[in-house]
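Alright, structures below, take your time with them.
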Structure P
Amino acid sequence: MIRSLCRNALLLLFLISVWSTAFSQILQPAPPASVQVSEERLKKIDLLIQQYIDSGWINGATALIARNGKIVYHKGLGYDDIASKKTLPKDAIMRIASQTKAITSVAVMMLYEDGKFLLDDAISKYIPEFKNPAVLDSFNASDTTYTTVPAKSEITIRQLLTHTSGIGYAQIGSKAFNAIYAKAGIVAGIGVERIKLADIMKKLGLLPLAHQPGEKFTYGLNTDLLGYLVEVISGMSLDQFLKKRIFDPLGMKDTYFYLPAEKQNRLATLYTEDDGKHIKKAPATMDINGTFYSDYPKMNGTYFSGGGGLSSTAYDYAVFMQMLLNNGVYNGKRILSRNTIRMMTSNQIGDLALGHGNAFGLGFEVVTEKGSAFSPRPEGSYSWGGMFSSSYWIDPKEKMVAQFFLQLYPNSHGDIHEKFKVLAYQALND
């Protein structure tokens with residue numbers, strides 16, 4: 001009896017030791033075969049990227065795939081500057097645009113775990129400008145005037161996390177809201193002049209919604225507003241909060257809203273397309289329904305866009321993803337609890353399905369059983385992407401995280417992202 005108890009105790013201690021070691025490790029390279037990934041089949045990724053480079057469709061890419069906490073693929077391929085033949089390093093700093101949303105969503109959920117609010121609280125409880133919202137009823141395109149009807153309910157924090165609030169997007173949204181927001185001085189928040197998040201979000205609260213709160217999924221400035229919520233609740237600017245509570249604990253040393261001078265030379269070159277849908281270097285300023293500054297991460301900016309403002313590297317973002325895959329902990333540092341991660345990756349929008357019947361959680365698209373029929377990603381994996389042609393996903397079943405970065409807007413050959421997913425999964429060897 002005593003011997004059996006001792007044996008069970010030793011087994012328990014061993015399991016605790018294994019568990020602790022697994023969650024204290026940092027992402028490091030390992031032979032693909034050590035985590036049942038075929039090194040030979042991974043080479044198909046190189047061929048795919050080179051095909052798109054040779055076709056003049058992209059200049060280059062950085063990519064990272066990790067499984068079971070081990071990096072099996074991490075490369076920079078192609079050119080940062082085609083004219084000078086400057087190669088693109090794997091640690092190039094990329095404009096991650098809407099991949100910022102996942103990080104801001106985590107920040108919001110950290111404050112939720114601090115007991116600062118409940119998800120079904122009205123946002124007006126904390127930002128009074130959003131009290132008594134109105135919904136767009138009619139819009140006159142000739143002079144941008146409009147009429148409204150009262151909203152049936154207040155906007156909740158949960159609706160902001162799920163993009164069901166009715167808030168639209170500036171510059172890249174519908175024609176009506178591009179016009180309404182432009183007239184009010186509302187911008188998407190990246191590549192812009194020195195403006196303040198608080199000022200823009202307070203103005204946003206006085207403008208109409210695209211639909212009744214909770215009735216539709218409308219991708220919009222929800223996460224910028226959540227970033228302002230973080231500022232209001234924490235008493236810190238969003239950049240300070242993210243650095244203190246997420247980036248420093250995780251060791252994310254290359255993730256910023258605006259790059260320090262000593263790292264600006266690592267910012268990847270932004271490309272755009274010519275009339276033939278081949279790449280050309282983006283000009284210093286572009287017209288994206290307003291003036292857009294291509295090298296905004298080098299600016300001494302004051303607008304911290306929780307919906308799109310960060311720049312990062314494939315490795316740094318993989319660290320963030322690995323934390324999520326580890327149920328909220330990385331290298332011994334807990335950022336969120338496992339049940340909060342469960343909530344974030346559950347269907348939060350009911351029957352308001354996205355493409356292929358996928359769902360949306362608190363900050364991520366979530367693959368459903370129906371959606372898994374259209375992609376090698378299994379049910380339960382979650383993801384999003386960014387405006388400058390980037391994509392990522394986190395797969396709890398295969399214990400995989402993956403990041404694919406381009407720096408290109410627009411991208412007429414965006415199917416490379418889905419092909420990258422196919423090639424990542426075909427390399428699994430178990």
Structure Q
Amino acid sequence: MQAKQDPCCQPGLMHPDQAISQLLDQVRTVQDTEVIQLSHSLGRVLAEDLAATLDLPPFNNSAMDGYAFRLADLTQHSALKLIGYSFAGHAFSGDYQPGSCVRIMTGAPVPDCYDTVQMQEKTQADGEMITIEPTHDTGENIRARGEEMRAGAPVLKTGTQIGAAEMGVLATIGVNQVRVYRQLTVAFFSTGDELRPVGSELAPGQIYDSNRYSILGMLQQAGVDWVDLGVIQDDPEAIRAAFQKAASQADLVLTSGGVSVGDADFTKQILSEEGEITFWRMAIKPGKPFAFGRLGKAVFCGLPGNPVSSMVTFYKIVTPLLNKMRGLPQRPPLRLSVPLAKAIYKHPGRVEYQRGILSRNEAGELEVTTTGSQGSGMLTSMSLANCFIILPQMQGDTPAGSLVDVEPFHGILS
């Protein structure tokens with residue numbers, strides 16, 4: 001059966017990759033920086049290159065619990081005499097003696113003149129005499145000074161997002177304060193008389209405002225500060241005041257709803273009066289309508305009102321913008337080529353980001369299937385999904401077994 005032409009496949013729709021590229025050219029990384037304590041740096045973005053202040057490790061140390069000795073001594077002695085101990089934080093302070101060894105713990109300094117460590121399981125103790133199973137490799141079980149990096153070597157570059165590992169690395173080289181880019185602030189609100197706060201009673205024709213909570217969650221995941229301005233009713237002056245307030249205190253203003261063609265509201269009118277706004281129509285499904293521009297000094301992004309469309313355009317369009325503004329380098333998301341477990345029906349015309357479930361079949365191989373119905377109002381499809389199934393713009397129906405591109409939401413399945 002030949003796929004029908006999507007009515008949205010028409011001149012003027014921009015491919016999402018082209019849109020992202022053009023939008024990225026119009027935003028800049030914040031220039032303000034601040035120095036913060038390392039303990040408060042999780043998720044922040046480095047604003048300076050950092051180099052090692054010392055060798056890592058700073059001294060030869062043992063990789064095992066066992067005995068340190070000079071390998072050449074094993075050729076002359078059947079057993080070595082124990083003359084002391086080296087513990088982490090309490091190094092052996094005696095002098096080397098021919099035919100001797102030192103009891104040593106993991107991480108403890110290897111005494112000078114000893115060049116090898118044998119693990120405890122390959123030794124036998126008889127009082128002060130230690131029989132050591134021979135080894136052929138000098139330096140075995142020793143972590144050599146500077147083998148990870150030398151003092152002055154680059155450690156982390158500008159634009160690195162500080163995670164748990166980076167905090168540990170910085171602590172290892174003795175850094176307790178770091179210079180990072182200023183935290184971005186995003187102000188957001190929803191528009192529409194039909195929207196009601198969660199927990200209130202719904203009158204006929206009203207719905208709860210779910211988009212604000214999805215947006216709030218995505219902003220928290222994005223590592224920015226946020227200002228929630230609530231629900232703004234369809235009143236010109238209320239909308240104007242909200243835009244002015246948002247623009248005065250944020251680097252980016254984000255709204256949901258009011259950007260579709262033919263919407264009977266005042267949003268687009270007020271935007272054109274208060275800022276420089278371009279309305280985009282992208283070849284993306286869900287989420288064709290999108291607005292971008294400036295309100296004063298703030299960047300503006302207007303998301304579609306449908307819940308799934310709002311989340312998809314945030315992930316695919318807003319996230320790269322936020323990353324650049326925060327100082328992060330642009331990296332393409334991880335994509336995997338995975339067999340499709342069940343057929344997908346699609347009209348050519350737009351790039352589709354279908355919500356998918358990536359899993360392993362009985363043979364232990366990765367496969368993907370959709371979450372079911374893909375309506376742009378079905379927010380449960382995002383909750384059930386762990387990936388996007390990305391179908392090219394002019395692709396039609398895709399049979400089971402076909403390889404499709406997927407973008408996992410959180411890493412790769414184990």
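Rule-based calculations on the coordinates, nothing more; no lab input. Bear in mind that the values here come from a model prediction, so they are computed numbers and not experimental data. Cβ atoms are built from the backbone, for glycine too; each structure is taken alone.
Here is how the numbers come out for the structure above:
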{"item": "Entry that produces 23.8 once mean count of other Cβ atoms within 10 Å over residues 284-291 is calculated, selected from P, Q", "result": "Q"}
{"item": "Structure with the greatest value (metric mean count of other Cβ atoms within 10 Å over residues 92-99, set P, Q)", "result": "P"}
{"item": "Highest-scoring label, criterion being Kirkwood radius over Cα pairs in Å, among P, Q", "result": "Q"}
{"item": "Which of P, Q leads on FRET efficiency 1/(1 + (r/R0)^6) of positions 52 and 316 (r between Cβ atoms, R0 = 35 Å, to 0.05), largest value", "result": "P"}
{"item": "Label whose coordinates, when distance in nm of label points 7 Å out along Cα→Cβ at positions 196 and 324 is calculated, return 3.2 (choices P, Q)", "result": "P"}
{"item": "If helix-only ellipticity at 222 nm (-39500 (n - 2.57) for each DSSP H run of 4 or more, over all residues; to 500) is computed and equals -9000, the structure in P, Q", "result": "P"}
{"item": "Structure (P, Q) behind the derived value 18.5 of mean count of other Cβ atoms within 10 Å over residues 180-187", "result": "P"}
{"item": "Winner on FRET efficiency 1/(1 + (r/R0)^6) of positions 244 and 404 (r between Cβ atoms, R0 = 30 Å, to 0.05) once structures P, Q are ranked, highest first", "result": "P"}
{"item": "Structure (P, Q) behind the derived value 22 of relative contact order in percent (Cα under 8 Å, 6 or more apart)", "result": "P"}
